[in-house]
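I've put the structures underneath this note.
None of the figures in this text is laboratory data; all of them are computed from the coordinates on show. Small disclaimer: the values here were computed from a predicted structure and weren't measured. Cβ atoms are built from the backbone, for glycine too; each structure is taken alone.
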Structure 1
């Protein structure tokens, strides 16, 4: 795995550790569950990093209506001024840190790790 991809995968895993995450390692056939207590061995470049293959995530398209509604509530409306002398004013719906925390908590792939080949689609019910 390329260094940039490995770093992206590790950053994503570390953000999800408070919520627990399933990981695929080379030496195991079954997914392994990692949580906060495993953070140091991942971060310190231990054996886990060398054998890491994938994590299991849900595509954003698999969000339920209830999850999507909660997701929408995490956004902020921001007034944006642009144009010559800031004469163009409009409002934008922007994500907040709470948006990403929520997506991490429901194990959704908002970094497009699945299409990049860095994550596998979580089987239905894996994170129940």
Structure 2
């Protein structure tokens, strides 16, 4: 499951959805807006996305992750719009029979998501400057 939201992320419905008696592990990654990035003070982030393309690419990533790791489920929630320091920008939950697969798959998903999905991040700094990070 993949969802983009302009509202604060609520991972609780996703957690409830990920109920499986075969699961021995759930690994969660929460990405949050931090104060300092690359020695610059960040006051907020702005995310933009191409929703249809992002959803299609996540579906491909999910299938790839299922083939590569022994997992039961993977969910990704991602914010778009303006986020303040401390806000959750992304939530990934991986359910698996065993912890090693859950940890490995969760790391794989966040790393691939950052490379492949059309989600762009703009940092706004305390000095009034701003800039897109890793944008094409």
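Structure notes:
- Answer label among 1, 2 for the case where distance in nm of label points 7 Å out along Cα→Cβ at positions 84 and 100, calculated from the coordinates, equals 3.7: 1
- When relative contact order in percent (Cα under 8 Å, 6 or more apart) is computed across structures 1, 2, the figure 25 traces back to 1.
- Value 33, 18, 13, calculated as semi-axes √(5λ) of the Cα gyration tensor in Å, assigned to which of 1, 2: 1
- Source structure (of 1, 2) for distance in nm of label points 7 Å out along Cα→Cβ at positions 92 and 108, computed value 2.0: 1
- The greatest value of FRET efficiency 1/(1 + (r/R0)^6) of positions 68 and 116 (r between Cβ atoms, R0 = 25 Å, to 0.05) among structures 1, 2 is that of 2.
- For FRET efficiency 1/(1 + (r/R0)^6) of positions 12 and 36 (r between Cβ atoms, R0 = 25 Å, to 0.05) computed as 0.25, the structure of 1, 2 it came from: 2
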